[in-house]
Structure I
Amino acid sequence: MPHDLNDMLEPGMLVQNPDAPHWGTGQVQSNINGKVTVNFREEGKVVIDAKQVMLIPVYE
């Protein structure tokens, strides 16, 4: 159940996409019905399906 952790993501949290490490660290903008919008440093704003991708929280 990888999307269970994604359910806990809140706006302002920092995350990385393990499938796209070159995107750098991103900041969660919203998390609505399993769609997580993240603004990545290198890629810009991306909407991620939390059922498909397990985002990794970053604690700096």
Structure II
Amino acid sequence: MTTTTTPRKDTRRKPDPKCPLRPGEPCTLCQASVTGPQDCGLVYLIMDDPEAREAWAASRRR
């Protein structure tokens, strides 16, 4: 006796990357080669430069 199983549909959702520079907004993948915030050039530039990071943080406090 053989039993057949029906393939289960994967119900897990793909993670929706969020933009660290615009809290609460999704990463809009502004550049063609970018897959999310982890390889975004703008996020890298802002977070790697202490002065730019402080200016960005100050603009969020207003």
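Read-outs: derived from the displayed coordinates by stated rules, not from any lab. Note that the coordinates shown come from a computational prediction; the quantities given were computed from them, not determined experimentally. Cβ atoms are built from the backbone, for glycine too; each structure is taken alone.
Tabulated data
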read-out	value
If semi-axes √(5λ) of the Cα gyration tensor in Å is computed and equals 16, 12, 11, the structure in I, II	I
Parent structure of the calculated result 37, given that relative contact order in percent (Cα under 8 Å, 6 or more apart) is the read-out and I, II the choices	I
Label whose coordinates, when distance in nm of label points 7 Å out along Cα→Cβ at positions 36 and 52 is calculated, return 1.4 (choices I, II)	I
With helix-only ellipticity at 222 nm (-39500 (n - 2.57) for each DSSP H run of 4 or more, over all residues; to 500) derived as -9500, matching label from I, II	II
